[in-house]
Structure P
Amino acid sequence: MPDGPRYDDDFYAWTKYQAKVLRDMRIRDNRFDREHVAEEIEDLGKSYRDAVRSQVRRILEHLLKLAHSPATDPRADWMTSIAEARDSLKDQLTPTLRHDIETMLERLYQDARHRAEIALERFAETEAARTLPIACPYSLDEIVQDRWYPEAPK
């Protein structure tokens, strides 16, 4: 069994590790394009990471709208979007990516907050947009928890 993260256990960590191993290899046959292959493997991992970050942003945006918008009609659509993103995360969130999200959560929240603010203002919900918290009010466990949604504004 090779050292390092296992492909089936943590794909993102595996891609980073395999790229490093490829770069460190001493190969006599110069026809093998080691650097570009390593770069492609790394890019695959980054795409995977970016997809996870995108789903977290999507969840955060819709959690904010659920918690702050007085609108009733779009609530079911926001909840459906959250459920779909959570389902996707179940398949993609490895321990390494979970750590990445924990590290990046505040930045991801700021992106999602901005999107939620734009959407609320677009529908003349300026007061709701003003009530969006500056710092992320949700833990990663809440973000990924099935069937958890914030209460609607009163």
Structure Q
Amino acid sequence: MKPIRRIVVPVDYSKGGQEVLGFAADLARGLKASLIVLHIWECEPNLPKSLMVQTPTGERRRLSSYVEEQAHSGMQSFLSQAKVLEGLDVESRVARGDAGTAIVQEAKRVRADLIVMGTRGTKGVERWILGSVAEKVLRRSPVPVLTVPVERDSGKSG
């Protein structure tokens, strides 16, 4: 079996994401592996690319630019709360796209050996309508995928 040296951990900045990151950090520590913490963002694809919004500071900006900025600042905030990362080799990445597809693409790009991600176990109509990011990654990933069950939480941290 190929040694696990690079672990990609997709996160959504939720409390569940912190749980998954803690699990992945423990695993990385035991394997002496590095972590790539990944967040995928996407604006609603049916909105015009030139759509402008007013930010909380009153500035008018393109929606996609504002969402991307929020994704990057969210990563900084998320990682600042992750004390479990102390002593580990950690890289953070923020990318745009469909979550399932982009996670697999980024894992290939960084030559990951493993993906560790959370799953909330959606069922029924919700899963049919929304799909399962974890399932998409499981089906498409060229490397093993370890899923960690997490509770649904109502709000994002950060």
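Computed quantities for the displayed model
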quantity: Mean count of other Cβ atoms within 10 Å over residues 34-41 - highest-scoring structure of P, Q; calculated: Q
quantity: Structure from which 2.2 was derived, distance in nm of label points 7 Å out along Cα→Cβ at positions 42 and 82, options P, Q; calculated: Q
quantity: Source structure (of P, Q) for helix-only ellipticity at 222 nm (-39500 (n - 2.57) for each DSSP H run of 4 or more, over all residues; to 500), computed value -12000; calculated: Q
quantity: With Cα extents along the principal axes in Å, for residues 26-65 alone derived as 58, 12, 7, matching label from P, Q; calculated: P
quantity: Source structure (of P, Q) for Rg and Dmax of the Cα atoms in Å, computed value 16.2, 55; calculated: Q
quantity: Which of P, Q leads on relative contact order in percent (Cα under 8 Å, 6 or more apart), largest value; calculated: Q
quantity: Among P, Q, which structure scores highest (criterion: mean count of other Cβ atoms within 10 Å over residues 98-105); calculated: Q
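The numbers here are math on the coordinates, done by the rules we state, and not lab data. This structure is a prediction, so every number in the text was calculated from the model and none was measured. Cβ atoms are built from the backbone, for glycine too; each structure is taken alone.
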